[in-house]
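Quick heads-up: structures coming right below.
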Structure I
Amino acid sequence: METPITKNIRAGNGPPDLKSYEWAGGYRAVRKALTGMTPQAVQDAVTASNLKGRGGAGFPTGKKWAFVPMGAEARRPKYLVVNADEMEPGTFKDRLLLEGDPHQLIEGAIVSAYALEAEIAYIFVRWEYREAARRVARAIVEARGAGYLGSNILGSGYNLEIYLHVSAGRYICGEENGLLDALEGKRPIPRSKPPFPQTCGLWGRPTVVNNVETICNIPHIVNNGADWFKSLSRSEDGGTKLYGASGRVKRPGLWELPMGTSLREIIEEHAGGMREGFSFRAAQPGGASTEFLPKEQIDVKMDFDSVQKAGSRLGTGTIIVLDDRTCPVGAVHNLEMFFARESCGWCTPCREGLPWVREILWSIEEGRGEAGDLERLETQCWQLAPGHTFCALAPGAVEPLQSALKIFREDFDRHIREKRCPWK
């Protein structure tokens, strides 16, 4: 099984320096793209590869790039922004790539920026990822010293600078437009669309925002071709995927596996199954903002279409496992506390609705639940649904809640009926 994006990462070792990375084939994609391919040819290869964004939405990367104006008449400068603001609870995949192989990210950013004819790239890193930021900053300096950044890279006539930006914090900074506001030194809030960032983004110029894992796939597509990339997958979505698992499994962690690997294989084989005394009850397949899948869905293929058909989202592919001895009401309340705190406050449904959801759940968990509370929660799920708020924060926040109200209905009813949490 090929693991292209983690092949240089060794547990307990630091990341490869420039010479080690080059010895392993690093920066070959930069040479190939800048000296032998047009920007459009790179875009075509990415489109043909069926690479979908690994940040959560799963939008086709090549299609996203195709919206960027190209040629001499395009507004300049153009920007590439790498989103490393990884604040989704249960998600830790980008940290592995940032700390374990930062030169891979730099190479991917160079090739991606070239494909977009962008002159400037930013890597936007979550502020808590201090070691990751140090390693990425060191890699940028090494790459610039070797001539992979700056003016006339490798004699190609292409110029690019990459800057590291360490976020000031807040979950909303990871939202595409909130991130751009933060880069501009503003309060991070969502922007109305259209216009979309590809035509009017950072400082009003064409901008593409891509996730760390997405960008790390680009050098391998350029080096090996679209057909090779598609052959790595067990589904229509191309490539491998970094899958993670947390909760009461024996071996929590991350694994690079073929896209479309089943939820059962990830949990039972790679995560080692459930810890002694615990049974699998449900899982959030893609981080905290995805709907629960019950144990009857454990054989679902972990790709974008299959998980959606099962009633949830692949999201980031980092699985949160719920066992049979953890209170689902308390678990959902914990998630909603986070989302309520991290709302930017820009739109009323999110600003007012999420704290109300949090308080109702807390009342139920503490034994103060009342008849009608579940109907009130269901109403909030509708009021915070897609199309009712300015961005995807609130709709994502209520995804675990609306699925929990269906899957764990008896648990909610029992809390209210017995005026206590049965797990305490």
Structure II
Amino acid sequence: MNIEQTDVLVIGAGPSGTVAASIINKAGYKVKIVEKEEFPRFVIGESLLPRCMEALDEAGFLPALKTQGFQEKFGAKFINDQKEVMDFNFSDQYTKGWTWTWQVKRADFDKVLADEVEKMGVPIEYKTTVTKIEFSGTDSLTTVSTPDGGTKQIKARFIVDGSGYGRVIPRMFGMERPSELPSRKALFTHIRDTRRMNYVEPNRILIVDHQHQVWIWCIPFSDGTTSCGVVSNPEFFDDFKGTPEEQLRAIIASDVNIKERFEGCEFLFEPRVLQSWSASCDKFYGDGFVLTGNVTEFLDPVFSSGVTLAVASSQLAAHLVIKQLNGENVDWQKEYMEQMMVGVDVFRTYVLAWYDGSLQKIFFNEERPHDNVIKICSVLAGYVWDESNTFVKDHQNCVNRLVRMIDLNKKIVEFNNK
């Protein structure tokens, strides 16, 4: 059997894999990527966060991305059925950092990253599936099936698993564990958004609080199309009969905020379903490998955290892989997993607070102290490791205290009005 050799094998050519590959390659190590799909390929996760830009910059991808004309994103707007609005602008955030990013069709975005990393000298083998991995200490021998139906093996000193929903190593070695989050379902498509400018600025994502535990995303792209999806518990969709398109059109027609905007607009493809996406692992590393991106822990799409956690984890992992290959000691638990869980836990607090209605109380409250707004804005921008921000360092208590204060003030007002 044909056996190839590399320093680092990266599984997956998405943002997580390509960021890690670029950084490790820049350090002088030989890197190879295997990817089971053929690019370009469709995937969601289309609204990035400013924190992504740091990883994309270090990986050397920004010059190529800036030539693509992607829709620039400067904030996030939330609106409810009372037409109350909370509009976050990333230029007004607590943490010093990037104040903008992009909204992208991931097929195009991911292809740019993959093409750029190949230009840097990292080969990508598409339509190549990992079928077996054997470890000997930190060294590994990976068996893959090739596009021509053949088989070959790849020896590596280290593996970065950025396989996303494929979750290659966790599934192969029984590392998966159930998510603590309830199962949810998304129904989504791309729409030719001909009336966009009458309703919304295209330079931000719009999140519509449709009803309790049901929300709608609208992500405008630079070509005049918009990604639109509905997220809820799976039972919600049972009330809407017919084809996926008929279901999605009926849900859109039932919402006061987007009904007129999208009524009769062309769907660019039959709406697709994504369900039960939340997942986690016992640990994010092992002898000879590290997990990055959605392979580690994926929470929920409501705050667009997926790509941020993907590229931030691969950025950190890449530096630790380099450190280990250089012969230095790496405490993967402390330096990687615990560090990544800081950000994951912050996002988890806000995801749970969204679904239990706490964040809606905060966002749509008439009194919104500026200090609180800018600190929450930093979280929504992806700066979930900035522990100088109290809404990061003490995230759970800060959210709970703010909700209690809002509830108390409401009771006082009601009492005084009696």
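Values in this text are rule-based calculations from the coordinates and carry no lab data. Please read all numbers here as calculations on a predicted model, not as lab measurements. Cβ atoms are built from the backbone, for glycine too; each structure is taken alone.
Give the label, chosen from I, II, of the structure having the highest value of mean count of other Cβ atoms within 10 Å over residues 116-123. Each step should come with its number before you reach the end.
Numbers: I: 22.0; II: 16.8.
Structure I comes out on top.
If we compute distance in nm of label points 7 Å out along Cα→Cβ at positions 68 and 252 for structures I, II, which one ends up with the highest value? Intermediate results must be reported in sequence, preceding the final value.
On the way: I: 3.7; II: 2.4.
Largest one: structure I.
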Check your understanding: So relative contact order in percent (Cα under 8 Å, 6 or more apart), computed for just one structure, reads 16; which one of I, II is that?
Key -> I
Review point. If FRET efficiency 1/(1 + (r/R0)^6) of positions 4 and 268 (r between Cβ atoms, R0 = 25 Å, to 0.05) comes out at 0.50 when worked out from the coordinates, which of I, II was used?
Key: I
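As an exercise: helix-only ellipticity at 222 nm (-39500 (n - 2.57) for each DSSP H run of 4 or more, over all residues; to 500), calculated from one structure in I, II, equals -12500. Which structure is it? Don't skip to the end; give the middle numbers.
Working: I: -12500; II: -10000.
It must be structure I, since only it matches.
Of the structures I, II, report the one carrying the highest value of distance in nm of label points 7 Å out along Cα→Cβ at positions 220 and 364. Numbers along the way, then the final one.
Numbers: I: 4.1; II: 2.3.
Greatest value across I, II: structure I.
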Point to revise | At a computed 22.0, 83 (Rg and Dmax of the Cα atoms in Å), which of I, II | key: II
Practice item. Work out which structure the value 61, 43, 33 belongs to, where Cα extents along the principal axes in Å, for residues 164-371 alone was derived from one of I, II. Key: II
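Among the shown structures I, II, from which was the value 11.9 of Kirkwood radius over Cα pairs in Å, for residues 108-155 alone calculated? Walk me through the numbers on the way to the answer.
Working: I: 11.9; II: 12.4.
Attributed to the structure labelled I.
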